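Structures are listed in the sections that come next.
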Structure P
Amino acid sequence: MKEISGHLSSVAVIGLGKIGFTLAAVFANKGFTVYGADVNEQVVNSVNDGKCHIKNEPGLEQLAQNAYKQRTLSATLNTPEAVKKSDVVIVIVPVLVDEQNNIDYQYIDPAVEEIAKGIKKGTLIIFETTLPTGDTRNRFGKKIEEISKLRMGEDFYLAYSPERVYSNRIIQDLGNYPKVVGGLDGKSLELASAFYEKALGCELIKVSSLETAEFSKVAECVYRDVNIALANELAKFADDKGVNMPEVIAASNSQPFSHLHFPGVGVGGHCIPIYPYFFINKGLNNGITSMAREVNDKMSDYAVLQIEKEIGSLENKNILILGLAFRENVKETTKSSTLLLIKHLREKQANIFLNDPLFNEDEIKSYGAVSLALNDKQLSDIDVLILQAFHEQYKDLDFNSFSNCKMVLDGRNVLNKEEIESLGMKYKGIGN
């Protein structure tokens, strides 16, 4: 393998989504020649034209332009070709769960097969995709051996280092968060650590095995899911007792050993609602981890029940949901609580309207709701307003437009209760 710190070192980044493309752009600005590989021709063409197909990531567009000018970043549909040119291969192709919450490898399995076709002796392969414990070694390492006829630990090196970033601040997080790194063996760990020291310059946490590194990422997500579920359970109990949960959280967390999370209408995204199943489906199927998933997924049902308690039957009621995205200021719908809200409201035979400034009308219609702009005259016909994702555009929302609205369900406990109630509407938060 070429010297990691050398001028000619090259990297293949497999998967040019939000995180993969950001990693590629960062590496390309750190002295590496980077070859991105993706199955999406539009993405590949965009990268090769020097354009940034990922939006709302501060600093990314400038990094992409710099790399284009310096000719340190290019993209291809041909994964084996990118791998052949590279000393280091970073794999950032998603592993998801299907509708039954079974682990879904449909994207990463073909990518690994393509990597195996291009790998040469001395290559370092690092998986950054969140994986079930053991997959780097037993599923993907062995598959690469089978296809390439090379031996891991002898002919190629294998490491795992999970991404630990947050949308809309990926570049910042790459520099600030410690990078957990695990290797197949001592040499793999040494090479991966040397690469990240140069490529990211962040603190490293070197762990004893691939499996420890894999486990640590899923454990982070389980921790958050369980603690959000606790907050949601307490919030429902607070509602029953007439207690203000946000006030409880502020008081309780003044004690340094209390870290109560905030309740809400549900948990969405690529991480928290998905990765706990990487434990649940591998044997951790009884106990707090699986219970937390059930609690959090039922919060949308709880929200709809709170509306029914206040205004009665929802049949033919006009209900507007604010936010299709799973969270504020991110154009992403994976496991969004809005999808569960739509399901429950449809069962109640309500008329479902949806607003999200990050999505166009056709995108919103594809989810089975009527798109409604915030300057539309139909706002006066809305009976119930549900806030699901508190986008920046909603901070100055004019509630006067909802002249016949009976109730506002604040799914994130962020709206002004006094303002809403002064207009004659019922305000209901989660535990508030």
Structure Q
Amino acid sequence: MVITKRGLIVSATAAALTAVTVTGAGLHLSQSQAFFQESPKELVDEVWQIINRSYVDATFNQVDWETVRQDYLTRPYTNKEEAYTAIQEMLEQLGDPYTRFMNPEEFKNMQIDTSGELTGVGIQISQDEETKQLIVISPIEDTPAFSMGIQARDAILKIDGQSTEGMDINEAVSLIRGPVGTEVTLTIERVLNEERGTKETQDYKIRRERIELHPVRYSYQESPMGGVGYVRLTNFNAIAAEEMSDAIKDLEGQNVSGYILDLRSNPGGLLHSSIEIARMWLDSGSIVSTVNRIGEMDRQSANGRALTNKPLVVLVDGGSASASEILSGALRDNERAVLVGTKTFGKGLVQSVRGLGDGSGLAVTIAKYLTPNGTDINHEGITPDVAIELTEDQQKLLRGDRTLIGSAQDPQYTKAMEVLRQEIATARARRIPAN
């Protein structure tokens, strides 16, 4: 997710599937840029100091951080590229794929990811903390990767024939991105049956495109219980809250009886966007809290300005991550919505993204976030109230024709309508006085 602060971007973006806060002097190069270029060792020490002050684990994942500093500050650095390499090596010792250094180009790309427009194939990736494999969090709807059939939790083994073993997220993103109209080949490993351990490997040649991310799609749908508002939210970018507000207001004007909010395959995005959207559905109650190595550092709550109080069902799956889990967790814990689908991805760490003096950037895991009931969903995910899996054939059908998502041919949507019908009936019964 991403928070904007003083012109900086803080991100829990799903590109790395993190919740992030950006701090520092800004995205423009500071007056210290020349100093860092002349003394790259100072940049190495600055990064060490930020980790020392802010990292979520006071033991630094059982690493002697003081010894690390002594090691890297006794080395000679003749240019900033050598400093960049040293910083990356230093951070790797933490064993945390989400605490990462970004060179100026990579930092700029991270900012683009949250702007509502990007160039690429339309996937957001993470790194498995145990296997270190690069994992697809989710393909973004209406993008080349989505159309080609890339799925959440696919492992990327190669990029244009280059093995991704030992490759960090930044390098992978740089290789996958490229000029509009060019192609990239991703070698994908997919688990077919987790219990049996069966897998398949396949190459996907994908054409890069300029992708405008309009995150909200909605419609008024007739049902036996009256009109239903179906709202699909595909990511939490800079315009998501505005588009969500417009959708709810339009559907309220059509006097719908209830809502289905579809967060399936939504990999996350800006933290402040998820909080704003939660407040559109919640009139009161806590939304999310963040806890650092000292204790609770922040708690966000509803502000009494909900746009609707009508029954709500939320659709989630294994591609619902980060900001999606904050929103669905807040709605479920406050008994505002019923969750339908499959268990969510399970990403509950918060990163702070800082602009450094030479235009590079640093993402640091500074905290974890908890749902209102205090649930830590990192690695665990959120289990829906009503579980319903899609078969492989059903998934292929929906991927092949996105117009079927949110239709009678979408089994999870059909189940959500059944649950919503019950919720609407219960709500109406409460309003009828007993004789």
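No value in this document is a laboratory result; all are computed from the given coordinates. All values reported here derive from a predicted model rather than from experimental measurement. Cβ atoms are built from the backbone, for glycine too; each structure is taken alone.
Numbers below:
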read-out	value
Winner on relative contact order in percent (Cα under 8 Å, 6 or more apart) once structures P, Q are ranked, highest first	Q
Which entry (P, Q) yields the derived value 1.02 for Rg/Rh (Cα atoms, Kirkwood Rh)	P
Top of P, Q by distance in nm of label points 7 Å out along Cα→Cβ at positions 218 and 290, largest first	Q
Among P, Q, structure where helix-only ellipticity at 222 nm (-39500 (n - 2.57) for each DSSP H run of 4 or more, over all residues; to 500) as derived comes to -9000	Q
For mean count of other Cβ atoms within 10 Å over residues 58-65 computed as 16.6, the structure of P, Q it came from	P
Per distance in nm of label points 7 Å out along Cα→Cβ at positions 74 and 378, the highest-valued of structures P, Q	P
